[in-house]
Structure 1
Amino acid sequence: MQLTLLKAKLHRIRVTEACLDYEGSLSLDPDDMEAVGILPFEKILCADVENGNRFETYAIEGQRGSHVCCLNGAAAHKGKVGDRLIVMCFAQMSEEEARGFQPKVKHF
């Protein structure tokens, strides 16, 4: 049996930009991605703390050291600059692997 557990979370990261004219995704600072183990193009679930919107997309690398969190494409309709997001990604693992597993979390 495979279980789905939270792998990584960026907790209450602030949206710094919104770019409607883009293919789609969420641009993040590679430093923040690496801190919790989110890989480029990895599927993520985002929850906007301000308006309750939830959406799935994928992470892409923005400029290192910029602290960017940019809603791209359709995701730009789900929030606005200044909103706080909870960015989550999940991993499937066996019950044995899941026991004692701890996700990596970065608080903002």
Structure 2
Amino acid sequence: MTTVTVRDVAGLGSAVRSARLSQGLSQAELAQAAGVGRQWLVGLETGHKTSPPLDMLLRLLNRIDLEVVLAPGRPARSEPSIPIPVITADAVLARHSQVRHG
């Protein structure tokens, strides 16, 4: 299988389904071999399992010979630069003095 970049649960479920089918496994067979419920697997493959427990996910991926590789993601969209004012302690003290004596 080629390397697939997964950025969300739907992509993960699709990759799992593709690997399962390429190995000729039914959902019931894979679920049993990985020690997860078939309905859980259905939810994962359809993208409805939004927070799959890591231990269950790793057991499942191990059973279908997939691995997790963490890599730097693509850079975030560049947003227009918004200047951030610098506030010094002296400025805060001066403002505080003005308010008290003002």
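Each value in this text was obtained by applying a stated rule to the coordinates, not by laboratory testing. Every value quoted in this text rests on a predicted model; they were computed, and no experiment measured them. Cβ atoms are built from the backbone, for glycine too; each structure is taken alone.
Which of 1, 2 yields 2.9 for distance in nm of label points 7 Å out along Cα→Cβ at positions 10 and 26, as computed?
Values: 1: 0.7; 2: 2.9.
Answer for the origin of the read-out: 2.
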Using helix-only ellipticity at 222 nm (-39500 (n - 2.57) for each DSSP H run of 4 or more, over all residues; to 500) as the calculated read-out, with -15500 as its value, let me know the right label among 1, 2. 2
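Looking just at relative contact order in percent (Cα under 8 Å, 6 or more apart), which of the labels 1, 2 belongs to the structure with the highest value?
Working: 1: 49; 2: 25.
Largest calculated value belongs to 1.
A value of 15.5 was computed for mean count of other Cβ atoms within 10 Å over residues 2-9; which of 1, 2 is the source structure? Could you put the intermediate results ahead of the total?
Working: 1: 15.5; 2: 10.1.
Computed on structure 1.
With semi-axes √(5λ) of the Cα gyration tensor in Å coming out at 52, 17, 11, pick the structure among 1, 2 it was computed from.
On the way: 1: 24, 14, 13; 2: 52, 17, 11.
Computing semi-axes √(5λ) of the Cα gyration tensor in Å on every structure in 1, 2 gives 52, 17, 11 only for 2.
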